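Undergrad: The following blocks contain the structures, represented as structure tokens.
What follows draws every value from the coordinates through simple rules; no lab data is involved. Quick caveat, the model's predicted, so the values are computed rather than measured. Cβ atoms are built from the backbone, for glycine too; each structure is taken alone.
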Structure I
Amino acid sequence: MDGHIIVVGLGFGDEGKGAVVDALCHDGPVTSVIRFNGGAQAAHNVVVDDRHHTFSQFGSGTLAGVPTHLSRHVLVEPIALARESRELETLGVADPLRLVSIDADALLTTPIHVSANRAREDARGHGRHGSCGKGIGETAWYALLAGRNALPGDTVENQRVLGVPGDAPTVGDCARPTVLRAKLDALARFYEPLIGDGTSVDDLVSLYRDFADAVHVTTGDEVGRLAERGRLVFEGAQGVLLDQRHGFHPHTTWSTVTPDNARTLLGHRHATVIGVTRTYQTRHGAGPLPTEDHAVLARFPERHNGTGHYQGAWRAGHLDAVLLRYAVAACDGVDALAVTHLDAHDLKVATTYDAPLPTTNLTEFLNHRTPVLTDLPDPIAWLEDQLGVPVLVTGAGPDRADYAVRTPVHP
């Protein structure tokens, strides 16, 4: 497949984006995988023969030898990135960090953000939002505060401002110890009422300085420079149904999951948008899932997903055409599809609900829907007919060998 490609999930995440990206990178020359949203909460599984890795911050083309660029829209967690690098070394990837470049303007997720995220989610009790507990929301929220001149006691995005915020730390700050220390000091003071004083700023400054020496930090239009060298594959994290604008609050991610960030990074350059869907619906943790069916969960056991302490239980149901069309519309359309889990059989699809989809109060609406189900004998043919775009990548199992990149048919 020629040209730049944007891979985006059309569900609640876990659609198989990692395996799709790996298949695309294995299929033909790719200059770089570009991460364009999310952070260390991504969990993209790639299986190649006897090797399996759950990609978090490294791009899912790594086992195919393709470098990763973490754009300014990614929230970077250096400690987790170093841990992931060590895991990849055990799989035979030589010096994995040499394959990574990071935009200097990317926000840093620190242990302070992680502790604050978990404290808030613990306090919610049975009303948990389904956070992964990786500090993503706190990183994005804290970065908003300085720009809004927030004061202690203010409420910003439904969260109370605890103290006086400072400027958010970035990857570029890691090579500037004085600047970084000032930002981390302000961050620690801000969150002390919530998590106490248990994080050593000096230790973080030292660790992050080593991190800056170990990776290639870029400035300017690095994506543009990479695009001039060859084909790029943009790897989205999470799914459009969790998007911060189009998802169903409060069970959303603090991230733009649609292709918008990737399109912005590409500028005037064209890209093919591939939307990824399973042949059945899944989600991790709390939130609406209108087609949920415990029989589906029992029939299709999940090898690489389970119950997370913060995220919650793994759930499954029938394919939901209503939400699939909603996700495609949120993307301003897709050019093609990738369909995974084609080894699942005797499937059904919800073609509609017992009431039409409203424009407001979607979470409450979806929590009380009865789907209208019909048989789904041929997912590829049905999806191509219903959405009017071709299926260009298929997956019928967990291994790279189970994936195929199809040749586009031009009229």
Structure II
Amino acid sequence: MPAGQPPGRRIRGSRRALLGLLGPAFVAAIAYVDPGNVAANLTAGAQYGYLLVWVLVAANVMAVLVQYQSAKLGIVTGKSLPEILGERLRPAWRRAFWVQAEIVAAATDLAEVVGGAVALYLLFGLPLPLGAVIVGGISMALLAVQSRNQQRPFEFVIMFLLGIITVGFLAGLFISPPDPGGVVAGLVPGFQGPDTVLLAASMLGATVMPHAIYVHSALSRDRHRPDPHLHVPPHAVARLIKATRWDVVAALAVAGIVNIGMLLLAASTLGGEGGTDTIEGAHAAITANLGPVVGVVFAVGLLASGLASTSVGCYAGGTIMQGLLKIRIPLMTRRVLTLIPAVVLLAVGFDPTWGLVLSQVVLSFGIPFVLVPLVVLTSSKPLMGRFADGMTLRVAAVVSVVLVVALNLVLLWLTFTGAAGR
């Protein structure tokens, strides 16, 4: 600090510098408020009221933990999680790992494009296949910003859309506030039959997103360590990790509030009304109960969710392929290829809301494949050095993995015994 510089100026300067490091987590957080979340949370709230609030709270705490670990991995190593796995796995295992990761990415993109198409249908009455094509076209424009190596402008655009999403999905709560007693009761873990386990897995898959974990390490790498061979002093790395903690907590706090708010809105406004377990039915009920303005705001939030999340999801898919297979496909080409399944499904009349819920179940099964390697790598002293996870963080991560795997095993058992369909 220059001689004579007032302490207050130094503090303000350090705060500005810290704020300047924020951003990557807000891009990753978009994955936590995508249309799949909307479908899962509205379905849970409309069918079971406040019962599954605890699932969202637990999932959001887990999300903060794993996104921080992913970002820290990218900062310390200067490499993304897929890159590190690509270097360590044998060719056959690397290709198999890529297949499951691509399936997860495809399920993610399906949910996001479909959600945006539903929003355009609600706002303008556009046919769903046409809406999907429009969403794909706009997402290509957003990806063009990232393709020109302009990450900071891309972050600002995504953060702006996150603001629209927040307003769109929470506005109704000011007109129809939730029941405090019901919210408190919903914080107590519990289920009501196998269907609620299916919904919990869907909500978990929609909240702890595998592709967001993959991409966050790449976002942090690109922002803070674009050259992995360039030496960064430990004190500088520590400063970046500190900024990342603030970044992750702030971004995931917003995403968590939005997710819980959606479930509370469905519970307080849609509970007990037939047909409200679809996005279209929920929108109609919100419009009827809370007024057309709130209905439009909700649909605009859904559109922003689809546009932002499909852009981030496509970027994540490219990161996965490049890291694991060392193959780089232009983002625009990938956008076109991944758009086709969503357009085809909508064209043949597949129920969009049920498709969104099922896509989140697929994501839930992909979570252990990314969490286990993440926990192992961030706990590795040879890889992370002094920044390896401490015992408390390691135990918390292991507990999270065990809970996710246990929930998925229960879901598998229910599915193959036919209980989930009754």
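Undergrad: One of I, II was used to calculate P(r) over Cα pairs in 5 Å bins from 0, in percent, for residues 236-387 alone, giving 2, 8, 17, 21, 21, 17, 9, 3, 1, 0; which?
TA: Details: I: 2, 8, 17, 21, 21, 17, 9, 3, 1, 0; II: 2, 7, 9, 15, 17, 16, 13, 9, 6, 4, 2, 0.
Of the structures listed, the value fits I.
Undergrad: Please state which of the structures I, II yields 22 when relative contact order in percent (Cα under 8 Å, 6 or more apart) is computed from it.
TA: Values: I: 22; II: 38.
Of the options listed, only I reproduces it.
Undergrad: Looking at structures I, II, which one was semi-axes √(5λ) of the Cα gyration tensor in Å, for residues 108-163 alone calculated from, given that it came out as 19, 14, 9? Don't jump to the answer; show the numbers that get you there.
TA: Working: I: 19, 14, 9; II: 24, 12, 9.
That value comes from structure I.
Undergrad: Who wins on distance in nm of label points 7 Å out along Cα→Cβ at positions 92 and 284 among I, II, i.e. which is largest?
TA: Working: I: 2.7; II: 5.4.
With respect to distance in nm of label points 7 Å out along Cα→Cβ at positions 92 and 284, the highest-scoring structure among I, II is II.
Undergrad: For which of I, II does helix-only ellipticity at 222 nm (-39500 (n - 2.57) for each DSSP H run of 4 or more, over all residues; to 500), calculated from the coordinates, equal -9500? Write out the running numbers ahead of the final one.
TA: Working: I: -9500; II: -26500.
Answer by label: I.
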